[in-house]
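The data blocks that follow each hold one structure.
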Structure P
């Protein structure tokens, strides 16, 4: 892993941000020939963003550092519908009060990663133009440029229909609304590039095509790879639930622990995506295993937490983790084992703790969890009844401040 030339696209590719582009060579020239306005969208389905959103925020951060202006588009209108892309069922419909509360919550996160202001970067709500557009006007301005035959070929729609899962007309129209968003941002703010996850490819293409056919504008789309951990799980959740970016939903300590406990195979990739360390330095950090790799995980946790919660919070989280699992204190961890067959059959944390004789009953374990006294790998577990991941090799389990166990899975 080496640092590329000064070419921005080469740099983003080397760090793992680039999956597909509507015109990569054209985009390379477009970004190198002047300051551009680039947008990334978020639906307001919760009052905090989570780790799954970080890839886009970090990509936008690099683009802003290169002199481009970010637009963070919040779907105040489209959240009422919900993006059906690669989902088997409709999202719950939120009322206006919930949507506005969610918008306020997720907007707090943006300032930590990007510089905002009229000339620096904008936060825009698509309700600004979608709330006022009538149905007939929308069909005339947008609908006439799309073929139902072609929309039915997009994977997100086709897969849902093939599984015989319901797809409402409301959801089917989502892609047209997102296409309209892109062209409105182009008209209002000279926005020429849209970013999105790999699952947004069809929606992005539709915006590019609408601008070309209706407005004779040349717009660009760029998607990022689907972000998964090495065990194939989609990023954004841990054994104890969603990994939120807002400190009111997940403490900086638990956020720090999420990164410190990542799979060894993910360390180099995560350092490239979620920190600003030079690539050659990342290669040096991850070249060796053992204690050196654990140090790399701590550096990843420090940098990711500092961006999300500030440097002071990162330092405090690191110190708190060391107080529990500092190097040289592993002898204080009581070693225990569980057989692989039991884990493969499905075992909850509560059942594991009782079977190993750590607690006398599942109700005792539940009380610990309710009192926030139960941790797995340093992260508070609010419920002990969920099944543990079968691919894990073991866990560090803490009950309160003084009882710590190193549980290994044996074949």
Structure Q
């Protein structure tokens, strides 16, 4: 089975290299792994007598779940060496200069040889995987070398291979994990169903992270001038589908301010948004003066979104018409109604916030307009949602300290 799995990984890598001829993201994925092992060997050529922690995240969102863990480990153990890896360019390209890590890399593709070379080079003392990054050759080599391995903010679903009769090989790797820190009761129940008992119901570290973001949010004079005391609708990590729905809403409410922070900020996509909203202004060209002349502002720079929610009265989070929604907690921590598309089932916080009425799911123009109109004309319900949103964040905080109490036993 390992041979078939590894062959699939190699074929996947080959497909990405072909896609790199047409896709900038695939180009970054491929270029970032070129001569990567040799680069790491050079980086780690000097002797080091301390302990090294390796944290792996699929992308930027998962890293934000791991960040509170790293922050506390760094504070309590300043001499630790931290190696951070990403699978996706959307994580690596944003965090390649991350101050919490000593070294940041793309993860070499998951072959037995790469895993052995990676562990031999870095000489790690502990591995931490975020959420559900199951790379079976790496996990196998970590087990063989008896390196403590943890999964943080893990979440499991019945549809995963582990819980099917054909998933014996995949399940065998879970038995070797030192400890799982799971987000919800369903994940705990699923692990129990396959006799995995080394787990704790710790919750999601993102709650701790978004609370910290809200507390540290910096003022943005341009966006503050843009809103100018008016209601502001923020589209965060939007994709073309959400942007088209946003256009319908904007035509219905032309006096409202719309702040668009797309998931993709390459020039081609920014131009597509400008074609959809001809009166829009780019943030990179905005000043406190000219921003007053438009009702639509496009955020064409990275790393700003989480702090912009402080100015929003409503939010639409992208991804719900694609592979799955992006981070809704960053908006929820500031307290506001949130609109998303129908693909949210993998996200426990979305299901929770839908039950509380904080998140509104829509599938077409009329649903979006109808649900927005109800909230925009009912101040009592708006205030209820605002309060419920903030309370939900506070009630679910604390996962970081629960996780650290266990991890510290192995340092």
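Values computed for the structure shown
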| read-out | value |
| --- | --- |
| Rg/Rh (Cα atoms, Kirkwood Rh) - structure with the largest value, from P, Q | P |
| Among P, Q, structure where distance in nm of label points 7 Å out along Cα→Cβ at positions 71 and 119 as derived comes to 2.0 | P |
| Identity of the structure behind 2, 8, 14, 15, 18, 14, 10, 7, 5, 3, 2, 2, 1, 0 (criterion: P(r) over Cα pairs in 5 Å bins from 0, in percent, for residues 207-350 alone, calculated), options P, Q | P |
| Which of P, Q yields 3, 14, 26, 26, 21, 9, 1 [P(r) over Cα pairs in 5 Å bins from 0, in percent, for residues 55-142 alone, calculated] | Q |
| Test item: relative contact order in percent (Cα under 8 Å, 6 or more apart) calculated as 16, pick one of P, Q | P |
| Per FRET efficiency 1/(1 + (r/R0)^6) of positions 23 and 183 (r between Cβ atoms, R0 = 35 Å, to 0.05), the highest-valued of structures P, Q | P |
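The numbers here are math on the coordinates, done by the rules we state, and not lab data. Values in this document were obtained by computation on a predicted structure and should not be read as measured data. Cβ atoms are built from the backbone, for glycine too; each structure is taken alone.
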